[in-house]
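Down below are the structures I want you to see.
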Structure P
Amino acid sequence: MVATEQRKATWRQLGPGIVVAATGVGAGDLVATLVAGNRFGYALLWATIVGCIVKISLAEATGRWHLATGRTIFDGWSSLGRWTTFYFAPYIVIWGFVYGATAMSATGLPLAALFPVLPLEGWAIIAGIAGLVLIWFNRYIVFEKIMTVFIGVMFVTVVGLAIYVGPDVVETLKGLVPLLPPGSAFYTMGLIGGVGGTITMAAYGYWVNAKGWQDSTWMRMMRWDNRVAYITTGVFVIAMLIVGAELLYASGIALTEGDQGLIQLGEILAERYGGFVSTLFLVGFFAAAFSSIIGVWHGVSLMFADFVNHLRKQPNQPVAETERSWPFRAYVLWLTFPPMLLLLLGRPFQLVIVYGVLGAFFMPFLAFTLMWLLNSSRTPREWRNGIISNTGLTIAGALFLVLCVHEIWSTFTGAE
């Protein structure tokens, strides 16, 4: 591919990064960081920053593959052999089934707290159907605008709350020094690997193409967009860690893990600062959770549709065409309605094990396959990995591999 003049990177062109930031920072990420602040104060602040740097390298590599080659990430995976299909097929089906229930439940929690006229399950179902309607009847450009609104709401509420409770500047600076408090090793790696990092990182390339960035002339813009995305993610994460450190750690309050911890935080805020502050936080909680619903409903459905199109020997369809295709809409339906059974019946133990094992493999799978693709002749020479990219992806892959082993061990043994 012949080198062409790079387009200018401008604030007005930002978009896919906003989408990936809004999708990647969900309720689970907020509570994980909040609990980190709750348990260890500011001591793990450095880990959240390292995590953002790791995600920048991964998302940049995904976007670079799409722009440099004109091929999708699944097209790249399929070029590595049929084994990638054998992994991806059960993963995306089972992951979507369980994630759908998790995302709807997380969104239902703040709604049930704000409007207790319906039980959690009722609000969860409404949230899932609302996400379906938004994605079904809109295209990327409208979807991006909606996600921009949610990012704005999250920024005002989450960052505003951190400013309101008042960070300890000295302790914040101390938290930039890499230290591991007793008992924090795997928790730290989970914080680095988990915040803002899921299958939606692989969806970033599809959103880049949906924006209209189709070739390497957009590389500079994509890299700027990606950095803004994960700096934004870092701001949210640091804000929640400040809240945990200032509001909970100093007071010795033990926070419940899981999404219920955010509801507990809302109750603590109501006691200390009044109902208005608590309500604003719950609105931010809803924005984080619901933006993850519509982000996954759109981005992962694009990936599934691309997967199906490859099986049908129709690869690399334009995103505008894919959004109207039956595989895209079938996966949106799969994310919405079958998971409602899990909301009502709970998660079968065997399904949890399979979900945990397949999910644990995805991030090392993404990191190492990107290294493979971007160091090979599949990528034009000028856009192949350099030392910095290879270092970043190697660190990410090694980290996620350790987390993968730990996750599988925990799934089968129940050990922390």
Structure Q
Amino acid sequence: MTEHQRVLRTEIPGPASRALQERRGAVVAGGVSSVLPVYVKSADGGLLTDVDGNVLIDFGSGIAVTNVGHNVPAVVDRVREQVANFTHTCFMIAPYEGYVEVCEALAELTPGDHAKKSVLFNSGAEAVENAVKIARVATGRQAVVVFDHAYHGRTNLTMALTAKSIPYKHGFGPFAPEVYRVPGSYPFRDGLGGAEAAAIAIDRIEKQIGGDQVAAVVIEPIQGEGGFIEPAPGFLPALSEWCEANGVVFVADEVQTGFCRTGDWFASSRENVVPDLIATAKGIAAGLPLAAVTGRAELLDAVPPGGLGGTYGGNPVACAAAIGSIETMRAQDLAAGARRIEETVVPRLRALAEKTGVIGDVRGRGAMLAAEFVKPGTTEPDAALTGRIAKACHAAGVVVLTCGTYGNIVRLLPPLSLSDALLDEGLSVLEQAVIEESSK
């Protein structure tokens, strides 16, 4: 069992982790990277215990996956029961109730009161790719519109949808055709209101593609890997309205924002945007691989039988984890938990920005929060400082992640159930790292 406090028994990484890192070097592909070379032995709540006995505060949640925390009873119990019954039949061969139960929950929880259906997959990239497939069949069109700073995955199609070249796209082409990129909304850097930014994007679509050629507009309600960029109010509603007027499928990629992460069950709900299709993964199943496309029943049913699926999609063990995870989110009101985290973190980060002068913007919602680091008095990204701050936090036993097109964002994704004491301690470590590293 993990201790319920941060503990450093060795340097980070310790000798046992270093030994494992050496073994890894001989057999694991070099193209797979890790944020820090610490090997986890157990986890509990918002803490990770490594093989050297160090206990780290988890501000990463496996990239917004363990929203409910680690080692959650409702998840563990359901998974154990399901493993004891059966682990796989393939839903396309011999179906089972868990798949249906997850789809029922998605129909209830996702935005909108229209008739909805779902199809289950393994990863966020699969979900996004299949959302595009569905939109193309339903509309009879091919063009797909995405945005600057977008991240949608690592498959061939989703690499085409993703904006950042290194490390996600470089050398992997050619990519899927009929993908078009337009400006999004980045308030810190473009200074535009939502309606103004949307008008620019829509004008670009109409002039360079043609609204009647577009199958889908695919967008993250808050961009993830691109920098935790929250669009200006009005941007998403304007795009959604344009899509409806032009017969375009509005696809919300809520892989990172979904399942209470932003203080709502889904980030689209904040401005009452109702996506035609919504792609989910990450937080749905507390760490087991599961993803979904949920949307208007007529869109899902436009694809003929056999056109959607996959051997492992909606695996029964992953479905059991999702049911336990959703049960926990409801019971503990983890959307409110995310808002509680925001209420604590944002004022402290803004005070830190005022004190140090190296944080250009503090942004995000719920427990999806970020600080953008810049050179003092400018908006010039400072990726070097960002990297040093992250390393200092890691050395002190706090797992933080970086992101952003310019590599200058520290992002915070703690479990939504993280205790106030651990949140406070982790923030204190981050604050100290920013103060010390920015003074060098």
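Set P, Q, criterion FRET efficiency 1/(1 + (r/R0)^6) of positions 264 and 368 (r between Cβ atoms, R0 = 30 Å, to 0.05): the highest-scoring structure is Q. When volume of the Cα convex hull per residue in Å³, for residues 296-335 alone is computed for each of P, Q, which one produces 52? Answer for the origin of the read-out: P. Comparing structures P, Q by relative contact order in percent (Cα under 8 Å, 6 or more apart), which one has the largest value? Max of relative contact order in percent (Cα under 8 Å, 6 or more apart): P.
Structures compared: P, Q; top value of distance in nm of label points 7 Å out along Cα→Cβ at positions 288 and 408, i.e. the largest, recorded for Q. In this comparison of P, Q, the computed figure 24.8 for mean count of other Cβ atoms within 10 Å over residues 32-39 is attributed to P.
Hey, Cα extents along the principal axes in Å, for residues 24-87 alone derived from one of P, Q reads 46, 26, 17; which structure? Going through each structure in turn, the value belongs to P. Using the calculated result 0.10 for FRET efficiency 1/(1 + (r/R0)^6) of positions 280 and 320 (r between Cβ atoms, R0 = 25 Å, to 0.05), pick out the matching structure from P, Q. The correct label is P.
Comparing mean count of other Cβ atoms within 10 Å over residues 232-239 across P, Q, which is largest?
Top value of mean count of other Cβ atoms within 10 Å over residues 232-239, among P, Q, belongs to structure P.
Calculated for structures P, Q, FRET efficiency 1/(1 + (r/R0)^6) of positions 200 and 328 (r between Cβ atoms, R0 = 30 Å, to 0.05) is largest in P.
With helix-only ellipticity at 222 nm (-39500 (n - 2.57) for each DSSP H run of 4 or more, over all residues; to 500) coming out at -12000, pick the structure among P, Q it was computed from. Matching structure: Q.
Computed from the coordinates by the stated procedures, all read-outs in this text should not be read as laboratory data. On a predicted model such as this, the values are computed, not experimentally measured, just so you know. Cβ atoms are built from the backbone, for glycine too; each structure is taken alone.
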